[in-house]
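Some structures to go through are shown next.
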Structure 1
Amino acid sequence: MEKKMESLNDAIARWTEHGELHTTAIPGLALFRRQEPSEPVSGIYEPSVCVVTQGAKVVQFGEESLVYDAQHYLITAVHIPTLVRVTEASSEKPYLGLRLKLDLREVSQLMLDSNLPKPRAQQTSRGMATGEVTPQLIGCFERLVALLDDPMDIPIMTPVIQREIVYRLLTGDQGERLRQIASTGSQSSQIARAIDWLKGNFSSPLRIDDLASKVNMSTSTFHHHFRTLTAMSPLQYQKMLRLNEARRLMLAERLDATTAAFNVGYESASQFSREYGRVFGAPPLRDINRMRQASAAA
């Protein structure tokens with residue numbers, strides 16, 4: 001596996017030589033570089049698998065934190081609001097990694113089409129987890145990134161390699177979680193539907209009873225399984241969606257804090273400021289100024 005990892009690392013280093021992010025010609029595949037540790041950055045992880053070839057990163061969701069590095073991939077089966085920071089990186093040994101988005105419909109199709117062996121024992125019931133990197137998985141990503149050197153091969157070979165990646169994930173130590181999310185009618189897939197609704201309606205008032213009813217679950221069962229999957233309650237999840245969007249509006253669209261707060265559904269600017277400070281470590285104005293200064297200095 002060491003040679004495969006080294007080859008993949010060299011390829012990512014080459015494609016990210018001129019920037020921290022390289023959005024590739026392969027749909028859903030992005031490559032990353034970071035030459036120094038970072039401050040926590042907010043965002044929403046989509047269903048995806050992330051592989052690090054050099055350095056390390058920590059992701060926080062709810063009250064939990066996960067570290068992933070060259071020995072551990074990160075798999076996300078549902079959309080989860082997070083705080084993320086690179087913890088190991090330098091100019092001599094930059095953080096290098098990739099993210100491949102997962103299409104849960106393709107996961108479901110592979111489950112239907114294949115006589116899949118049972119996955120290894122599941123280590124967690126969360127919708128985000130780390131798994132052990134294997135030679136087979138790294139080999140898949142090595143071949144996938146290598147396609148960037150032969151663009152004519154991408155349309156034909158990408159689906160073949162991505163199918164093998166999904167197979168390796170489904171039969172790996174976090175495969176059971178991915179199977180449950182992709183299985184129509186399972187409790188995990190019902191929670192995934194609720195998450196989809198929250199993403200599109202986070203600025204609206206949230207009634208847990210109504211949302212549970214939308215996905216045909218009792219309120220108590222819904223609340224329990226939502227927290228099990230995301231490490232946060234539905235209200236906490238909604239709050240993170242609102243705060244992430246407000247931060248984006250202030251940073252990218254230069255809205256003032258009060259306007260951003262009302263746009264994402266807050267009725268009290270003071271409550272917004274308090275909750276924002278607890279999550280991001282500083283009041284809105286100071287946080288946004290800090291991010292702009294860091295961006296200007298980069």
Structure 2
Amino acid sequence: MMKTVYTVTLNPAVDKTVTVERFTAGELNRIKTMRIDAGGKGINVAKVLHSFSVSVVACGIQAGHQGKVLLDKLQQKGIQSRFIEAEGETRTNLKVVDEQSKQTTELNEAGCIPSKELLEQFLARYEAELDEASIVVLGGSLPPGTPMDYYRRLIDIANRKGVRTILDADGEALALGIEAVPFALKPNIHELEALYETKFESEEQIIAAARRLVNKGISYVLVSMGSKGSILVNEQEVYRATPFPITPLSTVGAGDSMVAAMAYCLLHQKTAGEIARWTSAAGTITASKSGTDVCTLDQVEESLERVKLQRL
């Protein structure tokens with residue numbers, strides 16, 4: 001069977017990351033360094049998988065001059081891409097890194113508005129190309145004006161073709177996507193709380209919420225909790241992964257690195273315990289890097305034993 005992973009980024013971005021010594025609101029801030037990257041959840045996942053030597057194709061919608069910049073950046077990295085061109089302009093997301101506080105402030109544009117015809121065209125092309133896919137990763141916000149059930153439609157198509165999906169979205173797009181029963185979900189704790197309209201006070205409540213999703217037929221639910229680690233739930237097992245200590249430099253791409261590690265583990269038939277360990281190591285390493293840098297396979301493999309794993 002083909003081992004290609006398809007990542008779908010419907011609302012990608014050109015990420016402009018600038019560093020300042022100390023960010024002060026309402027004042028003049030002088031930029032020390034600046035870099036431009038292709039961004040968006042699915043694209044970040046594709047970057048990590050490509051560095052893991054996995055066959056990966058980044059798909060989605062791009063527009064205008066910034067869309068061409070995005071495609072150029074992917075090409076420079078050697079990542080195969082199949083994007084449909086829309087009217088308008090791909091968004092630019094500005095990330096301001098404060099060197100003193102180590103905090104990143106993000107200013108994200110809304111993105112271009114794809115036409116109904118273009119969205120239907122994307123569905124048709126996606127369906128045709130799925131024959132080559134082993135896993136599909138669906139990630140990030142939907143473009144303005146896109147029907148909120150769009151991820152549900154993409155998951156339905158993949159399910160019909162026997163292709164496993166990993167969904168990483170939030171809000172209504174996540175809630176409706178769940179109805180189509182993706183193979184795996186990676187909500188962060190805030191997205192899970194928003195889904196159930198509640199604040200979780202204990203680990204038991206988080207596990208119970210994840211179990212409810214597994215009971216719908218979802219094989220894996222991975223709940224990320226930032227520096228507090230993550231919880232992985234499947235039908236038989238629950239694992240709590242506690243990350244090793246780091247100095248977090250940028251949380252950009254940490255969740256996407258977890259999704260990439262999950263896809264890698266599924267391709268290599270790893271156990272639930274291994275998935276919990278790999279995803280925690282990948283997210284932690286990416287959080288320890290500056291800007292939009294991500295983990296490498298060697299770094300993840302070297303760090304696996306440093307993740308504290310507990311079967312609950």
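Every number here is computed from the coordinates shown, using simple stated rules; none is lab data. Everything quoted here is computed from the prediction, not taken from an experiment. Cβ atoms are built from the backbone, for glycine too; each structure is taken alone.
Using helix-only ellipticity at 222 nm (-39500 (n - 2.57) for each DSSP H run of 4 or more, over all residues; to 500) as the calculated read-out, with -15500 as its value, let me know the right label among 1, 2.
On the way: 1: -15500; 2: -11500.
Source structure: 1.
Out of 1, 2, which structure matches 1.9 when distance in nm of label points 7 Å out along Cα→Cβ at positions 125 and 165 is calculated?
Working: 1: 3.0; 2: 1.9.
Clearly, the read-out refers to 2.
Please compute FRET efficiency 1/(1 + (r/R0)^6) of positions 85 and 269 (r between Cβ atoms, R0 = 25 Å, to 0.05) for structures 1, 2 and give me the label with the greatest value.
Numbers: 1: 0.35; 2: 0.10.
The maximum falls on structure 1.
Looking at mean count of other Cβ atoms within 10 Å over residues 253-260, point out which structure of 1, 2 has the largest value.
Details: 1: 15.8; 2: 28.4.
Biggest value here belongs to 2.
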